[in-house]
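Given below, in the form of structure tokens, are the structures.
Please treat every number below as a calculation from the coordinates, not as lab data. Note that the structure is a prediction, hence the values are computed from the model and not measured.
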Structure 1
Amino acid sequence: MKCPFCSHLEDKVVDSRESKEGEVIRRRRECLACGKRFTSYERIDQIPHVVVKKDGRRERFDREKVLAGLMKACEKRPVPMKALEAVADRIEALVHESPDREVPSVLIGEQLMEHLRELDKVAFVRFASVYRDFKDVDQFMNTLKGLLETRE
């Protein structure tokens, strides 16, 4: 496995743990070149779940893409990484538990916004502004008003 710090290809496994559900193995690794530690996750590669985009395109579900979107929305916000990983886990479970192998991106986006609304209001607004692709200030203001009404 390639070290994320120095790109060296050799490491040793320091600790391995199975998740509660037994679907993921978490491994703590130590780079043999720089000595820094990092975590890797192993999952069984199953028949892929596909996300159906708004324009009809289909692409394989990517947990890392979900996590990257959450991290971007929460940039410079006091949201712990553990909370973002928990949201990504819930979204991944939602997709994998779906009886259909195809899940609309709209469902995933709405679920992400719901979780972000609970975690951090600013991150929610950031995510919503990109996800909903507001065309004018009125659409943006309506979303903000809805957010303020749920707070009261």
Structure 2
Amino acid sequence: MQCPFCKSDNDKVIDSRAADGGTVIRRRRQCLECDRRYTTYERIEEIPLRVIKKDGTRVPFERRKIYEGMVKACEKRPVATDTIESVVQQIERELSDIAEREITSREIGEMVMRKLRDVDQVAYVRFASVYREFKDINQFLEELRPLLERRAVEDE
């Protein structure tokens, strides 16, 4: 490490400890040339997640888009903002855990729909109808059929 004072690259680490909840290592160093001390931080290099859109273009992942889509789907429904925020955080966590740094918008949409199905079935159907671009009532009914069957089993 190059000393910020004398530019020498001859130093020693005199203290190391975790910082920022264990995501960073803080190192206290002492330059062996000028004897001054300085602090460095070591963290894992984050490679940003990119989304592959339907047309094949790649864009940076934007958490805001998931949040806004869910807010629209949940409009006038009894779904708290905290619940939406929690679901978005869950999706974001799942995305950060994947090994690949690229994911299709289709995969993200499917994740959102799976989460919405458990949060609010009307919001789920709203999101699915826009996301899957239903062309006719039959496609819409195909999406509803599993929900209705599940509800019938739960009511028994």
| remark: Highest-scoring structure on Cα Rg over 2.2 N^0.38 Å, for residues 15-86 alone (candidates 1, 2) is 2
| task | Using volume of the Cα convex hull per residue in Å³ as the calculated read-out, with 159 as its value, let me know the right label among 1, 2. | result | 1
